[in-house]
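Structures follow.
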Structure 1
Amino acid sequence: MDISRKWQAAMIAILFFCALAVVSSVYTMTPLTQALMASFQINSTQAAGAASIFSLFYAVGFLVFGPIGGRYGSKRTMMTGLIILGVITGLSGLAEDYQTLLLFRALQGFFAASFAPNALIYVFQVFEERQRITAISFISFGYVTAGVFGQIFATVVEQYYSWHAIFFAFGAMYFGIFLIMLLVFPKEQRVINPFRLRQYPQSIGRLFKKRILLYCYVVTSVLLLSFIGMYTILGGYLQNAPYFLTDQHLLVIRSAGFIGMVITFSSGYFVRKFGATVTLRGSLSMSVIGLIGVGLFSDPFLITIMSILFVAGISLTFPVIMLLIGKWGGEERATASSMYAFILFIGATLGPMLAVSFFEAFGFMVSCFMLAGILCIGSIFSLFIREKMEEARA
């Protein structure tokens, strides 16, 4: 599709901001535990449910909206989901009891899932091959920065206004992005293969018969698991003896991860120079070394440096694995993208639980080593990803 450079830049910027805004909703409840406990007279375990129920329905939604995008068009599915998400998010701020808030959070998570798989499909339909990695890099950067942005934004808005205002603000963001998409985004290629629900299991089965996709999914499963797992236990570790770091200090350490995330923008250069598979193996190795270093060193400064290396490796892995899955999904790219997002956020759900279990049983250092060991599994499977072999079989 013939699109000018300025128009492409505008589209990529919109995709980035949409990725940032949508995925930030995953993390907005993390700093609001005390506010929800006070507002609804609930305990901390119940308050955590507002985050967990979103993640659960978010993962389930991926299995639905990818194939729907393949049937009705990725742009139409993205934009319809976005406007419904805006309405539900705004209504969430009006919830007067906790059960209603949980219902809205579940619906939020479900319709938020309309973006990720369809954004990947849309990029492959609208952008030329050379621009795809750039677009995917910016989308990926939006995903990884949302983990920090969502928490900071929610904290600031809650301190100056209330937790209700957070939902109103995000609802307004979604409406704004919808209107800009309506004006800027061109129509994608016409959908040739209509989606039929009864064919969905067979479609998934065909995907898992492609070894390159199977290996990519194994790599995908360990990314957010290790990423969110490490950050889940890092705060508790540094706030206790012998460090006793304050919330402000922790915010600085977490924010330092932004430095590592910037490498996402270099993914296109590395892929063109070294190839996707070599870049993938290098980025995973970088993340494993960084995570081992986080557990190995005791000085907060060195921990911060190693966390930057860890985040850099994870951040570089995301666009490369998305590129490979988008490429080898072929005609079933919608289902392949849905499975990618589903597996990714199942890992995000399991990461905190595993990390806390490791931390309580073995302490911080061993927990980091165990998470690094899980990440190593992805690194090992990346060695089996050989595009030339797959091309020969095609």
Structure 2
Amino acid sequence: MALKTGRGATAPPFLVMDVIAAANARAAALPAGAFPDGRGVIRMEVGQPGSGAPRGAAEAAMRALSAGAPMGYTEALGLRSLRERIARHYRERYGVTIAVERVAVTVGASGGFPLAFLAGFDAGDRVAMAAPFYPPYANILTALGMRPVLLPCDAATRWQPTVAMLEALDPVPDGLIVASPCNPAGTMLAPGELQAIAAWCAAHGVRLVSDEIYHGLTYGAVTEATAAFSDSAVVVNSFSKYWSMTGWRIGWLVLPEDLVRPVECLAQNLFISAPHVAQVAAEAAFDCTEELEANRARYRASRALLLRELPRAGFDRLSPADGAFYLRADVGALTNDSPEFCARMLAEAGIAATPGVDFDRDRGGRFLRLSYCGPAEDMAAAPGRLRRWLGR
């Protein structure tokens, strides 16, 4: 007799993880100096800073371990000192006062999303988001029995949702996810647009979830905290991007008061707590501004180089990239099958990129995403490889 498989098992894959595996295999199979530029596989598929955790964060973790700290469970909402430091971050960076009781430390943003969704929505609820979108938004919702509602966006709205799109929805959704800067396009909502969306959600009883994981990584545009505009929104953030701590699996939520205890209870049962040593390192990371700003300057330089050089290689339709560390390329003149195109680009040019279907299943065949947070030397070499591969 066949055994039952749960409905959550039907959640689609996060394709970038498959690209990572393929890029690892390609890199392992390559001889040294296989390409004319003398470099190996150029990793532009994943949003993982190449710099690693800031030195002060790693040293704080080592000191705690050397001192014999037990590194056991913390409270489910995290170390009080880290939560206080996160609340202070909102005062210093945004001029917004957040009660420490509203801050929940999570196992990365990836651990924060299911807590937010389970606390804020029920199975069957409809949650809207722009398309293209970060794939786990829809995949986690689907696994939890909730229903993603996609808002097809384009260059005219800078790949971001608008109040007009929300007004056109019938019925009104139960929730809305926004991201500014967003993944995959790196575009942002202007402060007035974000405020208008937050006001619309409040007026229509829609729970707003704001992904602010790329705050700190902007290149001229102004970022505003959603918490400045809404007391009912859930804010998701992480130490993975600006703070370069991907593998430490540490993030946070800023919660409305009505969701604090529900999230605490869910966290107790699902995760117990975020890793203690990662919380110690994260608290110290706030004091590593000089090193982190140097990282951002490197991303800015790589961004400028790619925006200048990629069009010469045939990638001439790129997102504006206000923030984060991604370029969304429209390669419709070259292919309508982005998975096949990315597979050939990896095999033949040694450049790993993420196919656009990961972010937009209906229209993503003509798009791909390029990440520029890797080593500056790799980013500088990428356009030349693409020119040679495409015969430009």
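Every number here is computed from the coordinates shown, using simple stated rules; none is lab data. Worth saying up front: this structure is predicted, and the values here are computed from it rather than measured. Cβ atoms are built from the backbone, for glycine too; each structure is taken alone.
Consider the structures 1, 2: one of them gives 8.4 for mean projected area of the Cα convex hull in nm², for residues 241-320 alone as calculated from the coordinates. Say which.
Answer for the origin of the read-out: 2.
In terms of FRET efficiency 1/(1 + (r/R0)^6) of positions 129 and 353 (r between Cβ atoms, R0 = 30 Å, to 0.05), which of structures 1, 2 is highest?
Between 1, 2, the highest calculated value is found for 2.
Have a look at 1, 2 and say which one yields 1.00 for FRET efficiency 1/(1 + (r/R0)^6) of positions 41 and 345 (r between Cβ atoms, R0 = 35 Å, to 0.05), as calculated.
Traced to structure 2.
Looking at structures 1, 2, which one was Rg and Dmax of the Cα atoms in Å, for residues 9-144 alone calculated from, given that it came out as 16.2, 54?
The read-out was computed on structure 1.
Comparing distance in nm of label points 7 Å out along Cα→Cβ at positions 17 and 49 across structures 1, 2, which is largest?
Of structures 1, 2, the maximum of distance in nm of label points 7 Å out along Cα→Cβ at positions 17 and 49 occurs in 1.
Could you tell me which structure in 1, 2 was used to calculate helix-only ellipticity at 222 nm (-39500 (n - 2.57) for each DSSP H run of 4 or more, over all residues; to 500) as -12000?
2
For FRET efficiency 1/(1 + (r/R0)^6) of positions 73 and 313 (r between Cβ atoms, R0 = 41 Å, to 0.05), which of the structures 1, 2 scores highest? Spell out each step's value before the answer.
Working: 1: 0.70; 2: 0.20.
Result for FRET efficiency 1/(1 + (r/R0)^6) of positions 73 and 313 (r between Cβ atoms, R0 = 41 Å, to 0.05) over 1, 2: largest is 1.
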